[in-house]
Structure I
Amino acid sequence: MKSVFSYMLVVILFLLVDSNAQSATEMTFEGEKHLKNIKMLTNGGENAEAYLSFDQKKLILQAKIDGLECDQIFTMNIDGTDKKMVSTGKGRTTCSYFMPGDNKIIYASTHLSGDKCPPNPDFSKGYVWKLYDEFEIFIADANGENIVQVTDNDSYDAEATVSPKGDKIVFTSLRDGDPELYLMDIDGSNQERITFEKGYDGGAFFSQDGSKLVYRASRPVSEKELQDYDELVKERLVRPGILEIHVMDIATKKVTKVTNFGKASFAPFMHPSGNKIIFCSNVNSKDPRNFDLYLINSDGTGLEQITFNETFDGFPMFTADGKHLVFASNRFNKERGDTNVFIAEWVD
C-alpha cells in the first residue's frame with residue numbers, strides 16, 4: 001500500500017511539474033526565437049506602457065483595474081510585486097515615467113479638470129485617438145505625493161519620457177494647433193518645439209546616449225488626407241491608421257524616416273546599441289487590429305518580426321544592458337480584452 005501511495009505521489013508531482021513547464025512554454029508562440037523565459041507580471045485588467053526605473057528595479061505603468069473607470073498610474077517591482085497606485089485616482093492619466101534617481105515620477109493627467117473620466121472619443125468617425133485638452137503634465141514623488149504641475153495651457157500635453165542622461169524630457173503638445181514634439185529641461189523649464197511638419201508627432205523615446213529621439217508620426221499628403229486630418233485635429237482627434245517610425249538627431253534636428261509601410265507602426269524603442277529599433281506594427285497582418293513586435297535597423301533595413309501573437313503585442317522597452325525586454329500583450333489573458341505586462345530574456 002505504501003509503495004502504491006508513493007508511486008501515486010510521484011505521478012502527481014510529475015504532472016504538476018509538467019503542467020508548470022507547459023505553462024511556461026505556452027507564454028511564447030512558434031517563431032519567437034528572440035524571447036526566452038517569458039514571465040507575466042500582471043494578471044487581469046488593462047495594463048500597458050510599463051517603463052523601467054533608472055535603477056532597473058521597478059516599472060511604472062498605466063492600468064485600468066479593480067473597477068477603475070479609466071487609466072491610473074501604478075508602480076511595481078520588476079517581478080510584478082508591490083503594485084500600487086501613485087496617481088490621484090481622479091480623472092484620466094497616461095504616459096508615465098521615472099525621473100532621474102527614481103525618487104520622482106512624471107505623468108499626464110486630467111484630474112485638475114474634474115474627478116470623473118473625460119468621455120471616450122466618438123468612434124462614428126472611425127478608430128481615432130483623443131488628444132484631451134484637459135491633459136497636463138505633472139511631476140510627483142515616487143509615492144504620488146507632492147504633485148507639481150509642469151505644463152499649463154488649454155491644449156493637450158502628454159506622452160512625456162525622460163532621457164537616460166537625466167537632463168531632458170520630451171513630450172507631445174497641441175499648444176501650437178498641431179500635435180508636435182517638444183523638449184524641456186528636467187525641471188520643466190525651457191520648453192521648446194522641435195518638430196514642424198504637418199501631421200501628428202508623438203510617442204518619443206530617447207536613445208540610451210541621449211543623442212537621438214525615436215518616435216511615431218503621420219504625414220498626410222493628399223488633399224483628402226489633409227482635409228480629414230485638419231477636421232479631426234480641430235476636434236482633438238487623430239486617426240492612427242498610418243503611422244511611420246522616425247529618428248531625430250537632437251543636436252542637428254535632422255529627421256530620418258525609418259519605415260514606409262503605409263500601416264500603423266508605433267511605440268518605438270531603441271536597442272541600447274543604438275543600431276536597432278523595436279516597435280509595434282500591423283505591417284504583416286491581414287487584421288489591422290493584430291499588432292506584433294518588430295525589429296529594424298536604424299537605417300530602415302533588416303525588418304524582422306519578433307512576436308507572432310494573433311492579438312496584440314506592444315509597448316516594448318529593453319533593459320539598459322539589452323538582456324531583457326518588457327512589453328504589453330493580450331496573450332494568455334484571463335478575460336477577453338485584458339492586457340498584461342510581460343518580461344522576457346532577450347536572445348540576440
Structure II
Amino acid sequence: MAFTTIAKPSVHFDCPTWTGQDTTTTITGMGFKPDSLWIKNYSGSGHPVFNNSTQGTAKNWIPSGQNTVNTTVYVASYTSDGFTLTGNIENTNDASYSYVGACWKANGGTTASNSDGATTSTVQANTTAGFSIVTYTGTGSATTLGHGLGAVPKTIITKSMDTADYGGYGNGSTLYYTDPWTDNLEVASNGSTWADADTFWNDTAPTSTVFSVKSHNTTNKSGDDYVAYCFAEVQGFSKFGFYTGTGNVRGTKVYCGFRPKWILIKNATNAENWFTKISGLTGYGLGGERTRTVKYDDSTSSTNCTVNFESNGFRLVTVDGKGNGDDVKYIYMAFAEMPMVGTNGTVGLSA
C-alpha cells in the first residue's frame with residue numbers, strides 16, 4: 001500500500017473564493033500564509049493576476065498577452081492566513097464580480113541567496129510541497145540557477161519583468177517526449193505547439209539543485225529581472241504531465257493519486273486557450289467553474305469543457321478541443337484537494 005507524503009494539502013495550497021468589494025478586503029481562514037497568488041474573476045470580464053511575496057505587492061504578471069511588469073497594487077499585503085486586496089479593481093476585487101485565487105505556500109516570505117548555480121539566485125522554497133519562487137537577473141548566455149527544492153522540478157514557469165513576452169512553461173514529462181527540455185510553451189498565448197529551441201532551457205534537464213537557461217527573452221535576457229515558479233511532484237499533493245484526448249465524452253482519465261482541487265490544462269498540439277478548473281465552484285458540471293488564463297473574458301462558455309473531479313484523478317467529459325480532442329496531446333498541472341491514503345490502480349500518468 002502506498003502512503004501519501006502530504007496528508008493535508010490545504011496547509012500548502014488552497015483556492016479561496018470571494019465576492020468583490022469596492023473597499024479594501026481581507027481574505028482569511030486559510031491554513032497558511034500564501035506566497036504566490038493566481039487570481040481570476042470568474043463571473044465577468046477580467047485579466048488573471050499573478051503576484052508573489054518575494055517580489056512584493058506592486059510587481060504583478062498579467063498572463064493574458066505580451067506584458068512587462070504590472071505595478072498596480074492589487075494585493076495590498078500578505079497575512080498569516082490569507083491576503084488583503086485593494087478595493088474597486090476589476091481584475092481582483094470589484095463589487096460587481098466573484099473571484100477565485102489559486103494560492104501556494106513557499107516560505108512565508110523569507111528568501112535566501114542561492115549559489116548552487118553558476119548565477120546566484122534568490123530563492124523562497126517549500127521543500128515539503130515541492131514549490132519554490134526563484135528570482136534572478138538575466139545574463140544573456142547559458143547559465144544555471146539554484147531552485148532550492150532538493151528535488152528535480154517537473155514544471156518551471158518563467159517571466160521577465162522587463163521585456164514584453166508571453167512567459168515560458170517547461171515540463172519534464174517524458175511520457176511523449178524523450179527530451180522535453182528542448183521545448184517551451186508560451187503561458188500567455190494560445191500558441192499551437194511546443195517551440196523546439198535550445199535558447200529557452202539550453203536543452204538541459206533540471207537537477208535536484210539547479211535548472212538551466214540560455215538566451216531567450218522569456219528565460220534569460222541580459223539585465224532583465226526574472227521570476228521562476230518551480231514545481232516538483234509530491235505524492236498525494238501535485239502531479240504534472242501529459243494525457244491524450246479521445247474526442248468523445250468518455251474522455252481520458254488522468255490518474256493523480258488524489259482528488260484534485262485545481263487543474264490547469266493546455267492543448268499542446270493545436271492553438272487553444274489555457275484553462276483552469278476549480279473543484280467546489282458550482283454552475284458548470286461536476287468539474288466546477290472554468291476560468292481562462294490568457295483571455296480577457298469570463299467563464300460563461302465553460303459548459304463545453306466539463307471535467308469530472310474523481311477520488312484519484314480527473315476525467316475529461318467533453319469533445320471540446322481545449323480539453324479532449326481526438327488523439328491530441330494535452331499538458332496539465334494538478335494540485336490536491338484530498339489525497340488517497342492508499343491507491344487502487346496506477347498512480348500518475350506522467351513519467
Figure out for me which of the structures I, II the number 3.7 belongs to, where distance in nm of label points 7 Å out along Cα→Cβ at positions 120 and 336 was derived from the coordinates. II
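For which of I, II does FRET efficiency 1/(1 + (r/R0)^6) of positions 176 and 312 (r between Cβ atoms, R0 = 25 Å, to 0.05), calculated from the coordinates, equal 0.70?
Details: I: 0.20; II: 0.70.
It traces back to II.
Out of I, II, choose the structure whose coordinates give helix-only ellipticity at 222 nm (-39500 (n - 2.57) for each DSSP H run of 4 or more, over all residues; to 500) equal to -500 when calculated. Display every interim value, and only then the final one.
On the way: I: -3500; II: -500.
It must be structure II, since only it matches.
Given that semi-axes √(5λ) of the Cα gyration tensor in Å, derived from a single structure, equals 26, 25, 20, which label among I, II identifies that structure?
Considering all the candidates, the number was obtained from II.
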Quick check on the output: 18 is relative contact order in percent (Cα under 8 Å, 6 or more apart), derived from one of I, II. Which one produced it? II
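Quick note: the coordinates plus some simple rules give every number you see, no bench work behind them. Treat the numbers as computed from the prediction; the structure is a model and nothing was measured. Cβ atoms are built from the backbone, for glycine too; each structure is taken alone.
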